[in-house]
Structure I
Amino acid sequence: MEKKLDIVEKSNKTLPIIVGILGVLYGISPVDAIPDVIPIAGWVDDLGVTGGAILHVIQAFTNDTNTSLAKIIGILKWMLWILGGILILVLGLLGITIYNLFK
């Protein structure tokens, strides 16, 4: 019975590790949803995805030892993703407004 429990615990850590690796690869990859040529929005995009993925990994590994810290990290992760998305939307609206003013 203990072996099944160990396998379940290890498999719970596999997905966060994969998410963390994919997030870091997205951050260093030149192919982005928002290109880095667009100064602030491209950087916020990379920061949100990479930072959120790293916080997801940290949350998964601290959940076994300190659930309070894991909850705080989870809240920070979601705040980073939500605020990053809002900032990208605001910058997009600002860009559209400036474009329409000088059109």
Structure II
Amino acid sequence: MNNNQGFSFVEAILTVSILFIVFGTLLPLSNQMMFQLAEKRVALHVAITKNQAATALQNGTNTGVVTIDEMDYYWSWSPPVLCVSYVFFEASHESCDTY
């Protein structure tokens, strides 16, 4: 709705409210979903590393590094504990299991 001086006040309020909804709710929600997906992907990579470590243990190796998606996962075996260390979003994490 154009008046003789440009757009009406109602259209401006509607535009601002739509922008607020998009940038105020949908973007943070998608950011949180992507972070959760990245956490699940790293958990899968830790499980893959533990599987490859179990194979290497049969060959007599007690430590190693597995690189998946340009990310290093360091594993070590100290009977009966297998630990995988990695850096996720600039924070060090460690996942240990007892076998």
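The numbers here are math on the coordinates, done by the rules we state, and not lab data. If you're wondering where the values come from, they're calculated on a predicted model, not measured in any experiment. Cβ atoms are built from the backbone, for glycine too; each structure is taken alone.
Comparing Kirkwood radius over Cα pairs in Å, for residues 15-62 alone across structures I, II, the highest figure comes from II. One of I, II was used to compute mean count of other Cβ atoms within 10 Å over residues 23-30, and the result was 13.1. Which label is that? Derived from I, not from the others. A value of 83, 22, 19 for Cα extents along the principal axes in Å, calculated from one of I, II, originates in structure II.
Structures I, II were shown, and helix-only ellipticity at 222 nm (-39500 (n - 2.57) for each DSSP H run of 4 or more, over all residues; to 500) at -30000 was computed from I. If we compute distance in nm of label points 7 Å out along Cα→Cβ at positions 39 and 71 for structures I, II, which one ends up with the highest value? The structure with the largest value is I. To test your reading of the models, identify which of I, II gives 14 for relative contact order in percent (Cα under 8 Å, 6 or more apart) when calculated. Working through the options, I get structure II.
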